[in-house]
1. Consider the structures 1, 2: one of them gives 16.1 for mean count of other Cβ atoms within 10 Å over residues 127-134 as calculated from the coordinates. Say which.
2. Using the calculated result 25 for relative contact order in percent (Cα under 8 Å, 6 or more apart), pick out the matching structure from 1, 2.
3. Could you tell me which structure in 1, 2 was used to calculate mean count of other Cβ atoms within 10 Å over residues 47-54 as 20.2?
4. Upon calculation of helix-only ellipticity at 222 nm (-39500 (n - 2.57) for each DSSP H run of 4 or more, over all residues; to 500) from the atomic coordinates, which of the structures 1, 2 produces -27500?
5. For structures 1, 2, calculate distance in nm of label points 7 Å out along Cα→Cβ at positions 119 and 143 and state which one comes out highest.
6. Can you tell which of 1, 2 yields 55, 48, 40 when Cα extents along the principal axes in Å is derived from it?
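Values quoted throughout were computed directly from the atomic coordinates according to the rules given, and no laboratory measurement underlies them. Quick caveat, the model's predicted, so the values are computed rather than measured. Cβ atoms are built from the backbone, for glycine too; each structure is taken alone.
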Structure 1
Amino acid sequence: MNDAPIGIFDSGVGGLTVARAVSQLLPRESILYIGDTAHSPYGPKPIADVRRFGLEVLDTLVAEGVKMLVIACNTASAALLRDARERYDVPVVEVIGPAVRTAISATRNGRVGVIGTDGTISSGVYQDMLGVHPELTVSAVACPRFVDFVEAGVTGSPEVLAVAEEYLAPLRHAGVDTLVLGCTHYPFLEGAISYVMGPEVSLVSSDTETAKDVYRRLVSRDLLAGPDAVPTHVYEATGASADDFLRLADRLMGRGVSSVRLVQTGAIDIPKGTP
């Protein structure tokens, strides 16, 4: 048994969907969440920058004594997963693999769509993982404005629907029957996305699937919190002010985030010549 917290990291508030799913599945577990609001959003940034920012946050979580790291950001998962698993002694869970596995089992016609940030889609990580299955046809579309809407707290306006219609038109034309929401911000827009795609298209969100992966890893390593554990949920942000994070988290989550403390992440050395 291990009562240390699970460390969860995202570029902003999107990873709160993963934190919520983990707490629902594992109510005795403590959570330490960091939103890297000083550098959000990650999607448009170069991979090297995402890698540097992400490892700085993960270093901070490890220094604070977490027993597991959850990279609750698709862009960061694509950029630094291998580095993280080599760098830290604690288990590292990401959000891409669980969603891919679910999409493979969910599709009926073999046509799978993926939406994500520019960074996630350009990395090709979903296309590569799904593409090893020759029976699947994969269509991927970047939807950068979706994160902007969520970070602004706008999740159900006519403008959101209009942008969703534009972004998702190629996927509807491709006839996908399964759509992976390849960004942890996107579940906040699930209503608009589902409306545009239609009821016959299954949406795959990584939050619940990642929570199941967290459970499996904790059990396999005997890291579950003890039966008498009193869970705590701590939320941190790297930006200059916690007010925006707290206001947006409260608006999107509706509960659970009562305070946010600010933290600073230290600079790390990236070897020369690393892309």
Structure 2
Amino acid sequence: MLKQRIITALILLPIALCGFFLLDGSNFALFIGLVVTLGAWEWARLAGFTAQTARVGFALVVALLLFGLHLLPDLAPWVLVAAVVWWALATFLVLTFPDSASRWSSAAVKLVIGLLILLPAWQGLVMIKAMPLGNWLIMAVMVLVWGADIGAYFSGRKFGKRKLAPKVSPGKSWEGVFGGLLLSLLITAVVGVVRGWSASQMVAALAGAAVIVLTSVVGDLTESMFKRQAGIKDSSQLLPGHGGVLDRIDSLTAAIPVFAVLLWMAAS
């Protein structure tokens, strides 16, 4: 399993890095759109659709909606605001699971939720990419999320006692969350010192980083909640040793649109 994970990572990493940082404009939007469309194919399974025709059909619908958003960039603020509302609601649903399942157990509701997760993630990345220092901003949100994951893993293993959401993901602990948050804030502070941020800029950056990290945790738990309700371990087996696309990007689907909104607010 470890060998398989390493081989898959070695193949995918250069593809992902080239796609994220070497492509621009429509090519970048298309690259991210392909990833999101694969995620849509997986999400249809989480929504209860096992037939390939239904799963491919939902993926095509998502692809068409992405194309529409590409043609109508003025819709971007509305898509991102919808994401913020959704992730606030998702926090409540995760904290109250399994009681909350009655509110979203129908296939139609789960498909709509899939749109609220996938479309804003694409929109957020496209918006961030178009900003000055877009590549660095994309790297920043990824480092925050990865730092939180790494910090949560080690602090959770060392100190984890209080379960975060035992009915959703029994392996996660509050100590892991705090450890991941601490590491991400430390990374942010180091970047701020190196770049010479003022005190107000540092405070704003640390507050924003905290919001991003906590939102990424909700993104991770949300996919776990839907997988648990569907009775499956991985969203698919597209990535040998890693599960599916959604298993790799669940935290980022939440963090990216919220990060885009924070940047948008800071620039306005």
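1. Working through the options, I get structure 2.
2. Of the options listed, only 2 reproduces it.
3. Matching structure: 1.
4. Values: 1: -14000; 2: -27500.
So the calculation was done on 2.
5. 2
6. 2
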